[in-house]
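Colleague: For reference, the structures are reproduced in the following blocks.
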Structure I
Amino acid sequence: MAVYIVDDNPDICDFVSFLLAHEGYRVHAFSDPEEALTHMRQKQQCPSILITDYNMPKLNGYELHQQVCQQAPGVKTIVISGRNVAHMIGQLHFLQKPFPPEHLVKLVHALKPA
């Protein structure tokens, strides 16, 4: 199961990648939303779970989710942000930074397809 992590802060990408790889997930991290979309199209590999920052250049996390859904309609998305953007992302899952690492792991486990 592929998990895409998209955050323009490389430290966040590294931390979340390490955390989820340690839990056994196959992780792909990107610091640019366009890079994630290009990878998905070129490799024809869609994520089961998308973890994305909300505030990024070019595309925000909600816009990225919408584009990923065109190729992967069943993707489960977690939006993370330093400010509360829950009212801007519809029914997507939201974690506000900083969050305890175990909250993210628990949420990813809960979203994992059966």
Structure II
Amino acid sequence: MSQDKFFAINTHEQPWEERFNEKIGKALFRKNLYTDPTTGAEIRLVKYPAGIINPLHTHPCGHGMYVLEGTLVTHNGLFGPGTFVWFPEGETMEHGASAEGDVTVLFITNKSFRIDYVA
């Protein structure tokens, strides 16, 4: 969703969009909230099902994840609700949900998003 004026979204009424990931062989889920029409920066809710880790990859953008529910597993440790994690542009990373349960994050990029898998 791209907007250039005030808007509000009730995310409880917005359905999760299922996005099958061929590299993982499973689906991730998202709710798109905002895309800046000039920079391509994005804000969305993302849910990783329990035990799903997005393997080593890079992005041509920096991105942050604010953990809302569950435990975010990354190449640099585990992070619980209330934690904001920033991944710099070009860093090789992995992230996803712990085996104990789903993780839901507020996902924010600083420009257009793309994922490039390392292997």
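Colleague: Of structures I, II, which gives 2.1 when distance in nm of label points 7 Å out along Cα→Cβ at positions 62 and 78 is computed from the coordinates?
Modeller: Working: I: 2.1; II: 2.8.
Traced to structure I.
Colleague: Given a value of 0 for helix-only ellipticity at 222 nm (-39500 (n - 2.57) for each DSSP H run of 4 or more, over all residues; to 500), point me to the structure among I, II it was derived from.
Modeller: Working: I: -12500; II: 0.
Clearly, the read-out refers to II.
Colleague: For relative contact order in percent (Cα under 8 Å, 6 or more apart), which of the structures I, II scores highest?
Modeller: II
Colleague: Quick check for you: by distance in nm of label points 7 Å out along Cα→Cβ at positions 22 and 102, which of I, II is greatest?
Modeller: Details: I: 1.3; II: 2.6.
Comparing I, II by distance in nm of label points 7 Å out along Cα→Cβ at positions 22 and 102, the maximum is at II.
Colleague: Tell me which structure, out of I, II, gives 18, 17, 14 once semi-axes √(5λ) of the Cα gyration tensor in Å is calculated. Each step should come with its number before you reach the end.
Modeller: Details: I: 18, 17, 14; II: 22, 17, 14.
Of the structures listed, the value fits I.
Colleague: Figure out for me which of the structures I, II the number 1.1 belongs to, where distance in nm of label points 7 Å out along Cα→Cβ at positions 6 and 70 was derived from the coordinates. Each step should come with its number before you reach the end.
Modeller: Values: I: 1.1; II: 3.4.
Computing distance in nm of label points 7 Å out along Cα→Cβ at positions 6 and 70 on every structure in I, II gives 1.1 only for I.
Bear in mind these aren't lab numbers, they're just calculated from the coordinates by the rules spelled out. All figures in this text were calculated on a predicted structure; none of them were measured in a lab. Cβ atoms are built from the backbone, for glycine too; each structure is taken alone.
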